[in-house]
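Following are the structures in question.
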Structure 1
Amino acid sequence: MKYCASRPVVSVLSFLLAMFVILPVVATGQAEDSETVRIGISQFVTHPALDAVRAGLVDELRDRGWSDIEIDVQNANADIATGRQIAAKFKADRVDLAIGIATPVAQALKATLDDIPIIYTAITDPVSAGLAGSLTVGEPGITGVSHRTPMQQQIEFMNELRPIVALGHVYSNGEANAVFLAEQTEAACEALGIEFVSQTVTNASEVRSATQAIIDRVDAIYVSTDNQVVSALSALSSVAIEAGVPVLSADPASAMENEVLVAWGFDWYAIGRTTGALADRILKGEDPGAIPTVLADDADEMSMVLNLDVAGALGLAIPADVVAAADTVIENGSVR
């Protein structure tokens with residue numbers, strides 16, 4: 001298996017300078033003389049959740065015996081124009097399968113590649129993003145993995161830890177996934193009788209100032225799986241902890257290194273594994289257009305990170321049953 005993780009595509013020169021790293025893999029399912037299969041992976045931005053999806057995807061392919069495979073990983077660094085350049089690169093390279101991790105890059109692949117199979121993953125709502133016409137019927141040339149975050153249950157859980165009158169939410173207004181999640185969060189707040197206080201950003205550099213704009217008006221902040229915001233989670237959480245406001249995140253992966261009280265959401269590595277299994281089906285000849293969106297809604301694919309150090313800084317006492325239910329607990333700077 002050849003694995004190429006290169007910087008964003010910005011010129012022809014970058015194509016020529018891509019570096020390949022050989023990963024040792026034991027062949028179990030392919031003939032030694034088979035043609036090399038080429039997969040292009042376009043990732044919207046670097047942050048723990050999307051990195052975990054990519055890792056799970058690669059591991060699943062490896063474990064399914066795909067040894068003679070060349071993987072070209074490109075990162076758009078949260079730039080939509082770069083995402084389009086990456087899609088054009090994959091088209092010129094004639095990859096056998098293109099995979100988009102997160103909505104903007106998946107949209108770019110769909111708009112650019114008309115005869116190369118496409119998989120999208122880490123997508124909340126592929127229908128509103130224009131990636132699928134329906135969750136139950138396949139779309140020609142493209143399929144993928146979607147997840148639906150249980151916002152109302154998450155907010156109810158936070159409300160039990162600390163009563164919420166007003167919930168803050170910072171989101172990217174240029175990403176279809178983030179806009180959809182904001183709408184769902186507002187609906188959940190309305191159902192629970194909680195005021196929804198939002199602030200939009202156009203890029204990750206605005207997250208700190210957006211958080212500062214609403215921090216004095218809220219009792220807690222909810223962070224969805226918004227790629228721009230999650231990539232700047234440290235900025236948001238530092239503002240919140242200084243103001244004594246707890247943060248609830250839907251992304252456990254990024255909570256490990258940030259001052260988030262609780263993160264309860266999907267296991268992104270498991271979603272990557274699900275994506276890898278889907279890639280295996282298509283590489284073996286299955287038509288992506290005949291495969292409806294795979295829904296990763298299984299409770300087994302969710303996990304919780306609880307930070308007792310943050311709870312202490314906020315003066316919150318966490319019930320013993322909540323601590324026992326957490327998959328990961330951070331206390332005194334250690335993880336258990």
Structure 2
Amino acid sequence: MARALNKKYFGNRNIGSISTTADNGIGGKSIAGFSLGTAGTHYSLGLTATISAPDIVEGVSATVTVGVNSTTGAITGYTIVETGSGYITTPTVTLVPAPTKTYLISTATTSSVTVPSTDGIFIGMLVSGSWTGGGTIGSSAYVTAINTTTKVVTVTTGKVTVGTIDSTSNVTFTDTGSGGVAGTVSYVVDNGIVGTVGSEELAIYCSAFLPTASQARNYCDIIKQVSGRRYKVQNADGNGICQLTAGSSLAAGQMSIIATDSSGNTYFVTKLTNHLVLLTQYTQNGSNAWEFSTGQSVRWTFSSATKNMTVNINNA
């Protein structure tokens with residue numbers, strides 16, 4: 001096999017995320033952070049968030065904490081706790097408000113209630129409720145302080161009408177935040193040192209239909225080169241040997257890699273070596289002329305393609 005593909009183009013040189021090495025040998029990216037985006041309003045300090053799972057099998061899910069302004073309930077930012085690994089497509093952030101809690105109160109003042117437990121109550125939660133003798137919580141009453149020792153929850157001043165405390169005197173605490181949307185994702189930058197956690201080399205992006213699978217997957221990770229046209233790959237279905245093909249509809253045992261010229265025209269790669277690809281024309285970008293013909297051997301790069309000289313192969 002002449003001019004074998006360098007293993008640095010596979011996913012198997014990455015160690016893993018900042019807190020685990022269980023995901024050795026996969027491509028994809030780790031998450032460095034999210035910009036603020038839209039801050040929203042009225043979130044409680046109990047707001048949490050989840051990040052969507054990575055695209056590559058054995059990848060580690062990233063985790064994040066959310067900062068909230070205790071006065072306005074606006075989101076102040078996102079802090080990555082676990083960078084994760086194996087991300088190809090842009091991950092999404094899902095905000096998870098604190099669960100609603102209802103407690104029986106024992107005493108009340110015009111700005112506080114005493115409850116049997118403060119578990120699950122957070123500053124910024126909306127407080128609501130009414131009971132006998134005219135007892136009620138006025139509109140727009142929010143938790144402003146919590147004493148976990150005395151179980152006294154301070155509410156916006158003047159919002160509580162005491163009334164008569166009895167066995168029906170329940171108060172509900174709700175996270176009513178809305179409008180928050182995370183902004184642009186940023187990724188961990190490769191430290192250039194192979195064999196360390198900070199190695200974030202991006203692998204060749206390909207699709208595959210494993211021989212024993214029931215469907216094609218839009219992302220696979222190359223594990224080993226068998227020949228210039230055949231590779232051992234892995235995806236969510238496991239791993240197996242697939243052959244490069246020119247076709248948008250894959251059959252079992254087939255895989256595809258897409259190359260793009262500087263004019264935006266795309267090609268199927270039917271043979272891949274360390275420096276060259278064999279191309280089959282796929283989609284033409286508007287009226288832009290094809291830069292390369294079917295059956296032509298061309299140099300490839302992960303960088304921007306050069307007109308009539310190189311094609312780009314997407315890496316992830």
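When helix-only ellipticity at 222 nm (-39500 (n - 2.57) for each DSSP H run of 4 or more, over all residues; to 500) is computed across structures 1, 2, the figure 0 traces back to 2. Structures 1, 2 were compared on distance in nm of label points 7 Å out along Cα→Cβ at positions 102 and 262, and the highest value belongs to 2. Can you tell which of 1, 2 yields 15, 41, 24, 14, 5, 1 when P(r) over Cα pairs in 10 Å bins from 0, in percent, for residues 94-181 alone is derived from it? Label of the source structure: 1.
Using the calculated result 0.20 for FRET efficiency 1/(1 + (r/R0)^6) of positions 110 and 166 (r between Cβ atoms, R0 = 30 Å, to 0.05), pick out the matching structure from 1, 2. Show your work: numbers first, answer last.
Details: 1: 0.20; 2: 0.95.
Only one of 1, 2 returns 0.20 for FRET efficiency 1/(1 + (r/R0)^6) of positions 110 and 166 (r between Cβ atoms, R0 = 30 Å, to 0.05), namely 1.
Computing P(r) over Cα pairs in 10 Å bins from 0, in percent gives 6, 21, 21, 17, 12, 10, 9, 4, 1 for which of 1, 2?
Numbers: 1: 6, 26, 32, 22, 11, 2, 0; 2: 6, 21, 21, 17, 12, 10, 9, 4, 1.
Comparing all candidates, it corresponds to 2.
Bear in mind that the values in this text are calculations on the coordinates, not laboratory data. Being a predicted model, the structure only gives us computed values, none of them experimental. Cβ atoms are built from the backbone, for glycine too; each structure is taken alone.
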